[in-house]
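Below you'll find the structures, each written out as structure tokens.
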Structure I
């Protein structure tokens, strides 16, 4: 890789931008391809999008029959959890094991104690302020767990206004229906609100915090990979 490409790749990683390195195997020609770069050929953009989504490098063939090796360079996966509640503890542990950089947000000092979440970033801030600073991207999942509209709703508004790949909200069907009505009042239409998984998690019948955490991480994984 020449110095120009290397510097661009390092800059993209520093900015947490997803990119693929495309190498033509016949002659070693290389270029960086971003998934939303409309100046690239459609076949290449489609292949790069698949590589980045799967996190797996692969060889593809262009319309002229030349083979290209596509190497994915994705930013880290992130999980933003609103509410330093009991369920947040097993969720953060499982998410870290799955390769996520986890951040817990809760303005309540009694809950947002760092010793309750070893190895995890805990921010004792209001969700709207913290979310603005964290800037969720397409490699980010957002989970709200407090049941408190003052905390959950601002985070959901920020998530809906971002390209994050997963949004989940804890609560019953009745609670979720009320939540959707509040968000409609904020200007979100039905199509936008379908992005919110609520009640959160796959329906595996989980009851304990750990079991609910399993269902949440299973759903996040399903959305990410499928």
Structure II
């Protein structure tokens, strides 16, 4: 089956919204690739966040009324949820693509994997809510976005996520199918190295985490290269 027959379902980070991925969706569409962008923001407002995200994902795909195979493309903190999302769709998923994303840690929480950053974030939380991601992710992550309207939209969409999200165990579902990785920032180069060690197709470019919004055309090309590589690896 040609990779062009597989719909790319773009899943934004729980700390951002769909505006962060719309430039990438437009670039994939310009290359002739069918693409859908989901909006899962309402599901991150209360605990249990992971379960609500999984339910919202299933509802969103049902509403999209997609037919045929899909590839799930998760950006950033959406990565650990991809196997659970795929499990909701059973045999429809051909590939998981981690886009400058965290890799799954089944059954472990973010707090367990990042105890020191968690302590710092807990100290900055108010009323059980994390600061919005642009406020705690280090140097201003929105600064590279030259388009003022897009920058404002991404900032406005960033939700206040409950602190408990970082304490919840991540889904224990494990994915054994095709997978690939595209890294965009130095922060996720180690994740790309892990993916490469697992035998996944990996592509990368030295840009920044939100290159999905600022450099959508080259990122779209890398995404399609990985989808082609994952298909070749599985004999598709």
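Every number here is computed from the coordinates shown, using simple stated rules; none is lab data. Not measured: the values here are computed from a predicted model. Cβ atoms are built from the backbone, for glycine too; each structure is taken alone.
Using FRET efficiency 1/(1 + (r/R0)^6) of positions 64 and 144 (r between Cβ atoms, R0 = 30 Å, to 0.05), single out the structure from I, II with the greatest value.
On the way: I: 0.05; II: 0.50.
Once FRET efficiency 1/(1 + (r/R0)^6) of positions 64 and 144 (r between Cβ atoms, R0 = 30 Å, to 0.05) is tallied for I, II, the winner is II.
Taking distance in nm of label points 7 Å out along Cα→Cβ at positions 8 and 168 as the criterion, the top structure among I, II is I, with the largest value. Taking distance in nm of label points 7 Å out along Cα→Cβ at positions 80 and 160 as the criterion, the highest value among I, II goes to II. Ranked by relative contact order in percent (Cα under 8 Å, 6 or more apart), structures I, II are led by II, which has the greatest value.
Here Rg and Dmax of the Cα atoms in Å, for residues 32-87 alone was calculated and came to 11.5, 39; which of the structures I, II was it taken from? Show your work: numbers first, answer last.
Values: I: 16.1, 56; II: 11.5, 39.
So the calculation was done on II.
For structures I, II, which has the highest computed value of mean count of other Cβ atoms within 10 Å over residues 16-23? Comparing I, II, the top value of mean count of other Cβ atoms within 10 Å over residues 16-23 belongs to II. I, II: which one has distance in nm of label points 7 Å out along Cα→Cβ at positions 24 and 192, as calculated, at 4.4? Going label by label, the one that fits is I. Source structure of the calculated read-out (semi-axes √(5λ) of the Cα gyration tensor in Å, 36, 19, 17) within I, II: I.
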